[in-house]
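Nothing in this text is a laboratory measurement; each read-out follows from the coordinates by a stated rule. These figures come from a predicted structure and were not determined experimentally. Cβ atoms are built from the backbone, for glycine too; each structure is taken alone.
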Structure I
């Protein structure tokens, strides 16, 4: 999937692939001046807030250095059928923004198709889970206090300006659940300055940072934070505990009342079995299973009730694994394994490329029944029918396969 945002990030930061995510702090500027507004605008963000049934803490508001109570910007209404509905009060939000405030919408990719596809493209690229949060700050409002995140982020300034203070780590690769506190930031910044529309930066996990408009005066700032949740040895060990249920030695009760010799014997048996288990299920197996087992993203499913779909697109969180074995092609994705005749391989690769595909044209080009293959991939949840809304998120962002 050749998405323009991925290519723009690589170009701006001087990266050749995703290997440097989580490495050093980096800063750059997008070459295309129109890309930021194509990603998101303040008006589009507010329209998203208005039209969605959001709740706290997914949508939050801050003013004068404190988080506001949801009652200050949410309104509850009751329909004539007695159903209670909570929605953002746009009049109150307008007043907050005029005085100076920060609005935060987490997981914007859950609501906006452009952000959904952008995050999927970043996931296919990085092989890590990605979500995007939006931060709209108005007037001279302050942002969050100096803090660190337990994941790596790429921040894209899409509108206005905001001042940043970025510092190094005070504890190597800290975690949200950790063995020691991480409360004291370094004294000196590694970069301090202002991000303007089109600027971006990569802040690795554990780097302290803060952003504010207290020195900017009237105006606003909108930036998108793409969070990359990389896997650690802790995650591998957690996964390994699920695999150990295969072995009787791990399912056996721990010997609390036996002799010292019996307890030592059990300890040795467990240690031996653990060493073998870690060899049989190394970190590489964990990473591979994480990609192939994860369910596909949410998508519209009509089951042909409104007519045969004309186009489809792959919606798995990671690129499907496609293997050819003699006369068969095997697809592994979303916790499923699908086996087809090897002659379907060209069409399979096309339909699972991550780009929208015209089903009829795909069949003609690859000399198979495109409708039959499309029906299998859609029914198994690897692909989705290309709705108008979903199609708009791809148009102009990536090179189509057969669209």
Structure II
């Protein structure tokens, strides 16, 4: 699906969608652990739906009440599971299937098969699980011999590897492992909080983790709003003003909450007021520096701020971006050049800053975060760019286009305004 966007008078309030990172963690752990849980405020992004389907594949019964879900588990090892394009569900399922001693075929989309899992597979193999590669790049898991043996894992590619190991040992019942070079450590803290809600105790000293089971009584969990998704409207707001965002926890552990701190330092336009994040038009934008090893998901939209500001944006550790859903390093370079920005890079950082604003006739990205970032850039530039593959946005933010309409933009599909 392709769309064009016409600028309006941007003004309005939106609600940040649910954090898919939280939803997937709670759904999958409930399904594999046998611990019933109610999960509230789910936005039903594609990645969240994938985790729900995996739960059903494991014999869980799901009870829906509008945006709330009760997961009622009765675990049975599935013959196969489908992980779609969801890196979180894929990697967590590797740990969970191994812990449950399942023999299971994993299926998914080609894009996900190309993303790295080698360090996780190696650690789980050291603990006794056998992984047989399939022709499409995934695995069949043979886990009869999985154990609580102490292993080491390299977490430099993804914090999800550490989450998968925490899930593995907690399902086994006890155990310890060593994590080296962990990135995005706040995502690991999110996992620890999730496991605490399920009665699991995590002990963390240096690079060493140990896991022990505790008591559990059924809980109801409210999924907080997602800062990664909110970031598109936060960046838009510093150029247009008049945007308010509900459903964001000011004390959130989400690594992408750092976008608020970054823009608070660089502008005079962001504040929390009466339970909402309020963004006004910035009267100045100082240089913005972001570390992609900590918050890779906000790098594309932060680059948009660089495209339209004279002091620009520097993205450090950009090599981390090459192994996301797409090569986002190249995507950011292409997006910035398309809108006329000055783009340079060295071994340390990418530097993007305003030069001569261009208005590309069309942009064709397949990565959900690159598509949304390109759309925000188009609104700021006032272009009539055609944006392709809009359906890909559903991976993380199915209400994105509707939220754009809520703040006053007009969306054209096949020459018709979407009402």
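Taking mean count of other Cβ atoms within 10 Å over residues 72-79 from the coordinates of each of I, II, which one would give 13.1? It must be structure I, since only it matches. Largest in relative contact order in percent (Cα under 8 Å, 6 or more apart) among the labelled structures I, II is structure II. In terms of Rg/Rh (Cα atoms, Kirkwood Rh), the structure with the greatest value among I, II is I.
Matching task: 18.4 is the computed value of Kirkwood radius over Cα pairs in Å, for residues 112-279 alone. Pick the structure from I, II. It was calculated from structure II. Figure out for me which of the structures I, II the number 0.65 belongs to, where FRET efficiency 1/(1 + (r/R0)^6) of positions 88 and 360 (r between Cβ atoms, R0 = 35 Å, to 0.05) was derived from the coordinates. Of the options listed, only II reproduces it. Look at distance in nm of label points 7 Å out along Cα→Cβ at positions 96 and 264 for each of I, II: the largest one is in I. The maximum of distance in nm of label points 7 Å out along Cα→Cβ at positions 160 and 336 over structures I, II, that is, the highest value, falls on I.
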